[in-house]
Structure I
Amino acid sequence: MSRSWQDPEAIRLMLDEAETWAVVGLGGDPSRTAYSIAQLLQERGKRIVPVHPRAQEVLGEPGFRDLADIPFPVDVVDVFRRSEQAGPFADQAVEIGARGVWFQLGVVDEAAFERTTAAGVAMVMDTCPAIEWRKRP
């Protein structure tokens with residue numbers, strides 16, 4: 001693991017300052033990790049935006065098929081996809097002007113990390129907001 005993938009300042013920025021989180025892979029199945037993390041984000045005062053091919057309403061928020069379809073600013077794009085599928089979502093996050101990209105636990109794409117951070121967008125990989133919140137005093 002590269003330490004820069006979990007830069008404390010990038011984590012702080014996203015957890016403390018980001019308000020709107022697009023959650024890629026969030027569908028209506030409460031047994032999925034994306035659902036429980038989206039629920040935690042809501043409990044922490046974040047607005048969640050489901051991004052899923054079926055674009056259903058989840059946790060009271062309307063869903064969108066694609067990041068580009070979201071008609072308002074997004075602060076963080078939180079990606080629940082396999083590593084080999086995650087990179088394009090980081091690129092789309094940069095395109096829509098997101099301030100941060102978060103790849104969940106086990107999701108790593110070094111090339112996407114390089115592209116995203118080179119574009120000036122904070123990025124965290126291979127960890128989870130729930131884990132990071134628990135580490136805090």
Structure II
Amino acid sequence: MTAEAFFDTNLVVYAFIDSGDRSEVAERLLANGGIVSIQVLNEFISVARRKRASTWTDIRTALATLGTLCGEPRPLTATTHDAALNIAERYGYHIYDALIIASAAEAGCRTLYTEDMANGQVIEGVRLTNPFA
């Protein structure tokens with residue numbers, strides 16, 4: 001089991017396409033490395049294109065940097081999906097949030113940095129941590 005951090009999409013968005021205090025916090029956390037999933041990458045691309053009008057070049061540059069910082073993203077598998085269904089049912093999270101929690105647990109992460117989930121809650125050994133709280 002590893003002590004690495006897992007990053008929710010909002011941290012990646014703040015680090016790469018926003019500015020301000022939250023961006024500085026997100027950049028500092030990501031600089032220490034951690035893990036993301038394919039889902040996080042896809043959600044980042046969606047936000048970058050739809051809400052921020054980022055170019056494909058800018059998105060590819062951000063993804064390359066993220067790959068350097070976080071390594072190979074975690075895949076979404078049937079096992080991840082099943083674990084996420086259980087998390088969604090038990091804790092009341094939306095399936096997409098539950099998938100991120102399940103991915104973090106499968107990766108052996110102790111911390112999931114997220115702005116959108118219950119700060120301090122522990123699920124499957126993963127502490128949900130809002131670094132902006």
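Bear in mind that the values in this text are calculations on the coordinates, not laboratory data. Worth saying up front: this structure is predicted, and the values here are computed from it rather than measured. Cβ atoms are built from the backbone, for glycine too; each structure is taken alone.
Starting from the value -17500: which structure in I, II was helix-only ellipticity at 222 nm (-39500 (n - 2.57) for each DSSP H run of 4 or more, over all residues; to 500) calculated from?
The read-out comes from structure II.
Rank structures I, II by relative contact order in percent (Cα under 8 Å, 6 or more apart) and report only the one at the top, that is, the highest. It would help to have the intermediate numbers written out before the result.
Numbers: I: 24; II: 30.
Biggest value here belongs to II.
Thinking only about mean count of other Cβ atoms within 10 Å over residues 35-42, which of I, II has the largest value?
II
Among the shown structures I, II, from which was the value 16.6 of mean count of other Cβ atoms within 10 Å over residues 11-18 calculated?
Checking each candidate, the match is I.
Supply the structure label, taken from I, II, corresponding to FRET efficiency 1/(1 + (r/R0)^6) of positions 19 and 115 (r between Cβ atoms, R0 = 30 Å, to 0.05) with the calculated value 0.75.
Traced to structure I.
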